[in-house]
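As structure tokens, here come the structures.
Quick note: the coordinates plus some simple rules give every number you see, no bench work behind them. Here the structure is a predicted model, which is why all the values come from computation and not from measurement. Cβ atoms are built from the backbone, for glycine too; each structure is taken alone.
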Structure P
Amino acid sequence: MKRIIYFITFAALLILIAAGCRKNVQYKALIVTGQNTIDWQTSSTLLKQILEESGLFKAVIVNSPESGGNMNSFDPEFGKYDLVVLNYSGDQWSEKTKQDFAGYVNNGGGVVVYHAASSAFPGWKEYEEICGLTGWGGRTEQTGPYIYYNRAGRMVVDSTPGTAGWSGKVRDFEIRMRNPEHPVAKGLSVRWMHPGDVQFARLRGTPQNIEILATAFCDTTGGGTGRDEPVLMTIRYGKGRVFHTTLGFPSGEENIALKCAGFITTLQRGAEWAVSGTVTQVVPPDFPSAAAVSVRTNLKIRTLDENIEGLENYEIGKSTRFYSGIQEEIRRAAGDKEKLLEIEKKLSGLLDKPSVTNEAKKLILRELSWFGTELSVPSIKKLQSVPELKDEADFALERMGIN
């Protein structure tokens with residue numbers, strides 16, 4: 001009997017260890033943005049936070065040139081990442097960047113198509129196949145048929161001529177899961193309420209490699225279709241896996257659609273499926289139901305001071321979300337000398353505080369090494385006398401050109 005108990009205990013321990021190992025996996029994600037018809041700054045920051053809070057991803061954001069800029073200079077190294085998140089709808093990429101991206105997906109790269117990215121790059125056939133369904137930009141039946149569900153619950157492939165793409169006003173609506181056995185959808189409520197979002201309709205594409213995971217009824221008010229339109233889907237392109245969500249419109253200060261527990265959960269699960277083909281995440285207890293929405297109000301864009309305070313106690317193994325927040329602040333301040341000096345002053349202040357951990361100071365030195373000025377030099381020089389920080393301080397000063 002004891003042997004059986006020991007065996008069961010040991011097996012349970014192995015399961016816990018395996019689950020912990022899965023949680024420690026960190027896939028590298030690249031969020032591509034810089035131009036869009038929506039608030040791409042806010043949405044990209046929240047997408048990064050959502051991915052990283054899953055514990056599975058480390059995400060960075062790359063911005064394209066501004067509209068009308070030199071797109072030949074925009075050349076992300078897609079192959080360095082496990083996942084590319086598309087939060088972009090703007091100027092056409094260069095032919096090289098297009099080929100690199102299509103090749104990345106074809107060779108097995110994971111992709112998340114987010115919201116308005118379904119309107120990008122009209123005329124780029126490979127991109128339209130990667131997205132599965134697209135709209136706007138002068139697209140018509142030449143892009144493919146309309147795809148939606150009828151009231152009997154059957155998918156319809158409709159070749160009726162007409163323009164592609166329609167969006168309604170911000171409202172709450174019900175999501176209905178259509179493929180509950182798919183890894184992304186498995187265990188989720190079959191019907192759940194989603195708040196404060198813009199619904200897309202009249203999207204066109206080719207159904208061969210598309211799997212519709214969820215739809216929402218498009219009310220006829222304001223010109224809607226009166227059909228159940230796709231909102232979540234997966235696509236196979238070559239060896240690559242794509243998760244496409246039309247949800248998540250950033251609206252006002254609340255950005256409630258992005259804070260919906262349903263949006264967050266499906267994005268995290270869809271991203272994991274795109275990189276691995278499986279989903280290890282459990283369904284959270286706050287996943288919404290058909291009776292009510294579920295909003296995570298604690299999901300917000302942290303201020304610089306909140307990130308500075310949060311970084312003070314950083315140790316290896318802890319979340320890097322506060323450090324990531326500071327990196328994002330630095331990135332967004334590019335070209336703004338006054339803002340960069342404000343950030344530098346606050347980081348230098350942390351270097352001077354005895355209570356700040358050495359691991360936090362190492363991260364700060366890493367950042368100051370490439371954007372710091374003479375303002376932070378005295379604080380960095382003090383750390384040359386600290387054995388645990390001497391190498392990092394020396395490197396920072398050398399990189400800054402200080403002897």
Structure Q
Amino acid sequence: MVRIRVENGGRLSGTVTLAGDPEAVVAGQAAALLSSRGKVILDQVPLANERVTLGTRFLKQIGAQVETAGAGLKIDATHSLTDQPLDNSLAEFAGPLMLRQGKVILTPDFNPRLIDALKILGATVEGQTDQIIVKATNLRGTTITLQEPDPQVMITLMLTAIVASDITVIKNAPHSPAVVALADLLNRMGARVHGAGERIVRIQGVTLLHGGDVLIPRNQQTAARWLTLAALTVGDLLVDGASPTFMTSLLNHLEQAGNTIVKQATGVRIIGTHYPLPTALSMDDFLAPSLIDQSLMLGLVTFMNGRRSLAGTNLDDLSPALTVLERLGVTPQVEAGCLKLSGQPTDSIKGPVTPLALPAALMWLLASLRGAASIEVEVTDQVARVIAPYLAAVAKQGIQVEISAPL
């Protein structure tokens with residue numbers, strides 16, 4: 001167990017600079033497997049990120065050469081590669097490995113949506129007890145309409161359709177920085193991808209791809225989190241590297257709640273309001289929202305005035321946080337799958353609490369940041385590892401945060 005204390009809240013102010021998007025890096029690492037000659041170079045890479053490190057390690061395990069140069073990666077995968085089972089942690093590698101090796105070996109719990117994406121383009125699947133083998137037989141382009149604009153499914157389709165015969169048309173494509181960066185990289189490698197970042201993307205299959213380079217975009221999911229935290233703490237924060245293009249809906253909702261949004265040349269500045277107006281927020285404002293994103297948005301809605309709502313959440317996952325809201329004096333109600341809140345948080349909650357679930361821990365910490373509580377939260381080591389990077393960043397903004405093992 002780990003004990004976390006946030007003292008007296010505080011306003012986020014100053015400037016935070018975003019790192020590169022790890023999802024775009026992993027997609028670029030996977031694309032490097034498709035190069036028949038020349039290196040793939042990725043710039044502005046968050047080298048310490050766990051997924052990026054995992055991708056680099058996997059590339060080396062299968063025989064690719066990876067060099068680190070400053071904040072960049074140089075990948076040479078033109079040599080013979082070995083087969084290695086692939087799990088969900090690097091699912092984006094499935095298509096390129098299948099194309100490169102003729103087959104890819106997947107773990108039994110591999111994401112079925114991604115397997116379906118490969119099958120749509122003509123791959124064959126052989127299910128066994130301890131593994132799934134997907135083979136590249138007669139890959140042909142087709143028209144695909146995504147049920148949800150999922151970036152990971154989109155990246156899987158792009159990395160496979162790029163060498164399929166004919167044209168692949170993907171409708172309801174996600175407006176994702178990682179997708180746009182991957183399309184840029186693939187086109188520099190000799191591909192023909194048109195419309196990335198729009199709702200319809202067209203991919204003309206090609207025979208060979210060569211080396212190329214791309215500047216990894218800044219992490220816009222992190223940008224959205226910082227903007228939400230700044231609004232929650234009535235802060236004045238410039239998020240350097242934030243792109244309004246990829247968060248139009250979120251920025252509009254923050255403005256409707258009374259926050260001031262200033263779009264600058266280098267990023268987005270937010271000036272929070274002391275009296276946030278009620279508004280209807282939705283998790284559609286986030287790309288592939290995680291439990292952290294859902295908890296942050298719930299925290300933002302909690303401290304608005306009047307009757308407010310949040311749609312698009314997984315209410316089962318958030319149920320521990322709803323219990324915290326009730327202790328704060330807020331009444332949550334569910335109507336037609338939409339979470340509606342009434343009542344205002346009190347400022348009388350003090351002392352230790354012991355929520356073990358991530359949503360509850362985050363809600364208590366957000367209440368402390370806002371100044372509605374002064375508490376110590378005891379969490380499991382696993383939850384602490386998830387929260388710690390954000391608390392460390394908040395501490396750099398001058399808010400008093402203590403992390404220690406309980407007595």
Highest-scoring structure on mean count of other Cβ atoms within 10 Å over residues 77-84 (candidates P, Q) is P
Quick check for you: by mean count of other Cβ atoms within 10 Å over residues 93-100, which of P, Q is greatest? Q
For 19 (relative contact order in percent (Cα under 8 Å, 6 or more apart), calculated) the corresponding structure among P, Q: Q
Name the one structure among P, Q that semi-axes √(5λ) of the Cα gyration tensor in Å of 41, 22, 21 was derived from. Q
Label whose coordinates, when Cα Rg over 2.2 N^0.38 Å, for residues 45-188 alone is calculated, return 1.04 (choices P, Q): Q
On distance in nm of label points 7 Å out along Cα→Cβ at positions 253 and 269, which of the structures labelled P, Q is highest? P
